[in-house]
Structures are given as structure tokens and as C-alpha cells.
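Some structures are shown below for you to check.
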Structure I
Amino acid sequence: MYQNLAILAAFVLVYSAVAGRLEKMPLSGAIVAMGFGFACGPLGLKIFAPHVDGELLRTLAELTLALVLFTDAANANLGVLKISLQLPERLLLIGLPLTILLGFGFGFLVFPGMALFELAVLATMLAPTDAALGKAVVTHPKVPETLREGLNVESGLNDGICVPVLLVFLTLASDTTMEGSGFQLALVLVAQQIGIGVAVGIGLTAAASWILKRCAQRKWITETWRQLPVVALAFASFAAAQVLGGSGFIASFTGGLFFGALTKEHKHDLLRAAEGTGDTLSLATWASFGAAVVGQVIWKFSWPILIYSLLSLTVVRMLPVYLSLAGSGLKPGSRLFLGWFGPRGLATVVFAVIVLNHHLPDGHELALTAACTVILSILAHGFSANPLAASLGARENSSAE
């Protein structure tokens, strides 16, 4: 344990020292961390072998995603978002259902022996995009603000929306006697997850902001403790919503939006430590993923799994996004850009562990497909983020002139 901790801490130390340089290169933090974990893991140098079981990986991924969602939402430019709200609306209300439907259709062709509800589970697992992996794009200064905020809101809400849908399909895949009530169950679960998540996120954030404001006025908060309440609030929002039967991811994102609106000009100082904590958790998650998961699964990928993973990252994501943005006024290049940058990451890892725990007949193949898609996404989106963002910015500037 201590050797693993020493290796991981040394990696975080070195990465933090050169992060500014790495951000200017076509490499994402996830690529570096996953590569480090793989290179030092059981198939490499054999010096980093974390004992990460399914539940531990799920918890680490959930907490990382909750914190990233909160800080990204808090940093959102609400003024720009109000003007371009139709973009995330189209992506969530039209693009997301079409993505699940198209993923189901391709799954039927690629995995002909798989049960229909298991195919629906697979399509839903791979539908949500990852806010952490997409950070390189949503924070890139050359990407227009409307596109950045649209992607940020989409990635912040689509995983929370997919949670109840996934649970419905998992229930139907496990118990076919519930087929008749499946649609009604889906509506109830979606409403419950979204409603409770929003209520918890706003309620806890309002209460915490009031308490912090009063304590700050009395100068009870010292500089040492000033940065920690945001981290605690993000985790509290996530956990409370989960306990009450809602979506912790939606609670984290809505809580972050509300926190950003309440704190306004002071939010960047308050969020600095939370952003650093989120980045550190992301590095730890992907390093553990590279050592404990990648080395075990890459030899088990079949051609159908590879084909479906590639389709999921391209046609299954890009075509629905392109169609959902028809008539939005966006140029074809911008629509393709939004379609391409739908990285799969932490949410899909969480969903894969949930699916494995349900012991479906094809659960192992579903998890392998999810792992393959995440690995390919980390590589493809990590290497393409900076070059394509810069290219889009150059085209937008030239057209404006």
C-alpha cells in the first residue's frame, strides 16, 4: 500500500510541476495518467499495483465526477448561457435520445445474439459525455463561448439524466415480467432523479452560502479553511441526493450553477482549491484505471467490441448531434466539432460497475465494451482537443473578419 501511495504521490508531484507545459501539448492529463498507470502497472514495470476493486473504482470515479461537475458549473458564464440556452436544450432533448436510439440500432447489428434490453443498457452506458475529459475544450480560449458553455451544460446534465434510464433498462433486462410497465417506470424514475437532484443541489447550496456569508462577516473563517467548504459542499450535494433517491450528478451540477450565481466575482478565489482537488482526483482515478483495468482488459477486446466502440465515438454521437442542431444557425464545422467532442469517461466507468453488479448474462461483454470505448476516447479526444480547438478558433476568427 505504501509503495503504491509513494508512486502515485510522486506522479502527482511531477505532473503538477509540468502541468502548464503539458497543457500546451496535444496530450491530456487523462492520457498521461492512464499511460503512467499502465507503464508502472503489472504489465509494465510492476511497481504500481493498486488493489482497486469495482466498488472502490466506482466511488473514486463518482466523487471525482461530482467535484468536477460542481466546479465546472460554478465557473459557467451564465450571461452567455442565457443567450445560447437552445444549444444544450437541443443536445439534451433531441441529441441524447437519438444517441441512445442509434446506439441501440448499431448494437443490434454488431451484437446479434445479445438481448434487446441489454443492447439498450449498452447504448445508455455510452451515451453520457465526460465533463472532466472535455475540460480541455470547454476551457480553451479559442473555442467560442457559446460552444463551450453548451458542451459544459450538456456534459453536466446528460450523465444524471442517463442514470434513471439505465436503471430502468437494467431492471427490464433482469426481470422481463416488467416489460409492460417499463415506460411508466422510466418516467417516474427520471422525474424523481432530476427533481430530487435539482432540489438537493439548490437547497444545500443556498443553505451553505448563507452560512458561509454570515461566518465571513464575523471573520470566523480563517485562510486555512477558506477553500475547503466548496469541496465539502460538492460531495455533500452528491451524497445527499443519492441517499434521497435522486441523481447526485444533477445535484452537483445544479448546485455548482447556483453557487456560481450567488458568489459571482468572488467565485474564482473560492473555487481554486476545489479545482485543484478535482484535478488531483482525476489523475489518481485514471492512473489507477491504467494500472488495474487497462492491463487486464485490452487483451480481451474482440472485433465486435472494437467496431462498436469506434461507432459509439463517431457516428452514434456525431450524427445525432449534427441533426439536433439543424436550424440552429451553427456552421457545419461547428456542429461536427460539437459532435466529435463527446468524450466518454468517468460516468461510463461508474455505469459499467453498476452493470457488472447486476450479473446480466452478457454483463462482462457490456463492461468490456464500455472499457474499450473509454480507453479509445481518452486517446482520441486527448490528442485531438488542442489542435481541433485551435483550428476551430482560427476559422471562427477568419470568418468574423
Structure II
Amino acid sequence: MIDYIDLEEQYGAHNYHPLDVVLTRGEGVWVEDIDGNRYLDCLSAYSALNQGHVHPSILKAMVSQAQKLTLTSRAFRSDQLALFYKDLSDVTGFDMSLPMNSGAEAVETAIKLARKWAYQVKKIPRYYAEVITFVGNFHGRTITAISSSTEPLYRGDFGPFTPGFINVPYGDTDAVEQAINPNTAAILVEPIQGEAGVIIPPDGYLKRLKEICLAKNVLLIADEIQTGLGRTGKLFACDHEGVRPDILILGKALSGGFYPISAVLADREIMGLIQPGEHGSTFGGNPLAAAVGRASLKVILEEKLIENAAEMGNYFMEYLAEIPSLHIKEVRGKGLLIGVELKPAARGARRFCEALKSKGILAKETHENVIRFAPPLVIDRESIDWAMPRIRDVLTMS
């Protein structure tokens, strides 16, 4: 019998520390390993699977398009990309979009766009533009993305770093105001910090950031790669405070887990600054990606996954909050993005995730002491009811 874990350890780079379960199938909120064991997926590939595993409508769109045309490069136009552009604008309200592949690429795109706006519109001296970011942020692992990070593990031996970032404490708008100077081009923020441990800022935080940006002529960039497309019980997490960013970054669930798709959205006065040849991607916006993206958006809206995330998220969190565990420090979240922070005496979240796996639930630790629960948005009450006694047993173990 093939030892898949041994093969991965021997031939694969050790840039992840996965739980030792080898998955081979998935449907909806459930996955199956090579031995036929079923698990409730409570990670959703870091929220890329909002629509659930192998959603039939998205699969149909992907297979249909794959049989016709998969890639043209952007040297030519395609019918699917034109329709994808229109769908993105109809859903989000932004005038224009720029498609890429990964979330990290979209972050880089947004930074480039903000810098061009800074020089062309705000008239900041060339190459002096600065972007304010936040302690605990996660915007990807490219050199530029980690240049804005405060996590030593991400930065390590990977310098020198891209200049132009100023970090301030997350949730502190006074610190933002103090950090702004004539060279400030943008504020780049996660409405909820996912990788940092599902950190939710104070009420009114995003609204105040928007007010500061308007007053200081600074762009607000919202990284909604993980929080967007229904995850928090609204289409976008910014919607909880009625905030419309100047630049919106999407990824993950934009493909329903079928294909790497990301996009940066903005109105014409910002996105229209990009000229031919200044930015691009061979695969970004290809016909296959566009068809998958269109189907993924349609599923979120037509199947009312946003509303389900709000309802099931409240149900999930209420149950978690009632668990009489000496290990739990705090339960926090919005919609189906939930973090259970454990006390230091609990000896880390990893052992609890391993125990959950043994009971048929897949979750993952983040920042050592937090268990993140983020199941697909198609989850129902019956599945949660199945999971909760098992979660309770694990969180009350010694």
C-alpha cells in the first residue's frame, strides 16, 4: 500500500504542517480520506470553499468551458472574460476589475494600483509613496507581502524587504491618523484578521478608517480575500459597517475551490490609470477561470449562502460559547468565520485539532492558541448538531 504521507514528506517542500489525514474525495461540507473515513470540513481551504466541495453547478461550468477554450492569454479577448467583468461589476458595484490568479498576486496588483494613483493623481513624489498596514496582518507570502508583515516566521531569512510600508496597531484609528503623512497613498486592511486568529476590530473601526481616508486624500484598500463573498454573513465584511473601499481585493471563494482566481476592483478613476503593458498575467482572466468565477458568484447569490452564513454562524457560535471548558479564553467571529482562543495553559491548539480529527472534524490551529472554525457556507443545522457534541468533548478534555 502506498504511504502518501511518507511520499509527501520525502519529496515535498516542508512549507506546511498539515494534519496527518490524506483526503481523496469531497462533497458539500464532507470530505473522505483514502481509508473511507468521512470528516466534516471546518476549514474550507481557508474560505476558498464557501460553496462547498465540488459544487455541481460550478463543476458543470468548468467542464463545459474546458471542452471549448481554456486559455488565450490576454493578447486576445474572450467572451467569458467580458461576461465575468460584467458580473463582477453587477455584484460588487465597482466600475472595473483586474483579474489575477492567487490572492497574493491580487494584493500586489492593488499595491501597484495605489502607487500609480499616488503619483498620477495625488502627486506624491515618485517612488516615495507609502502604504499603512497593520500589526498581525496577512496579505500573502510574496516578498512585497511579507514586507508589510509583523510575523517573524513569515519574514525570517527572506529579506531585504520592499520599502514603503508603515505598520500600526490593528484596531487603533488614532495610530492611523498619527502615521499619515504627505506621502501616504493608501491604507491596506483586513476587515477581520483571519490568519492572526480571527481578530475582530472594535465597532466603527472600518467606518472611521474610511472617514480618515476621505479627509486625508488616502485610498482605502480592503483585503477581502478570506472575509469576502459571504463568509461573515454579508457579501463583504466591510458591509457590516456600510463601508465601500476605494479598492477591493477578492480571491479564494471567487472560484469555489476549483481554480486559482482573484480580482482587484475599483472605480474607473482609479482602475483606469493602468495602461497596456504595465501589469498582467498569462493565466489571469483566462476563459476557464472566467467561466468558473461566473458560476461561483451565481451559486453564492442564488443559493442564499450569505444569509445561511449569518444564520448558521450565530447558531455555531452560540453553542461554542456555552461549552463549559476551562481551556477557552474567548469565542469570537462573524458569520462562519469563528475563532476559539485557548488559554496558554491549554498547551496549544494543535493537540485539540488532532483530537477533533480523530472524531471526524477537520479544523486547523492558527497562531498557536486559536482554533479556526470556518466550514463551507452550505452547512446546515443537522451537520452542526452532529459536530457540536464532538467539539464539546474535545474542548473539555484534560
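Since every read-out is calculated from the coordinates, none of them should be taken as a lab result. Computed from a predicted structure; not experimentally measured. Cβ atoms are built from the backbone, for glycine too; each structure is taken alone.
Annotations for the structure displayed:
- Origin of the derived value 4.5 (distance in nm of label points 7 Å out along Cα→Cβ at positions 13 and 165; candidates I, II): I
- Distance in nm of label points 7 Å out along Cα→Cβ at positions 229 and 333 derived as 4.6 - corresponding label from I, II: I
- When relative contact order in percent (Cα under 8 Å, 6 or more apart) is calculated for each of the structures I, II, the largest result comes from I.
- Test item: helix-only ellipticity at 222 nm (-39500 (n - 2.57) for each DSSP H run of 4 or more, over all residues; to 500) calculated as -10500, pick one of I, II: II
- Read-out mean count of other Cβ atoms within 10 Å over residues 213-220, computed value 17.4, structure in I, II: II
- When Rg/Rh (Cα atoms, Kirkwood Rh), for residues 149-276 alone is calculated for each of structures I, II, structure I gives the greatest result.
- Taking volume of the Cα convex hull per residue in Å³, for residues 157-220 alone as the criterion, the top structure among I, II is II, with the largest value.
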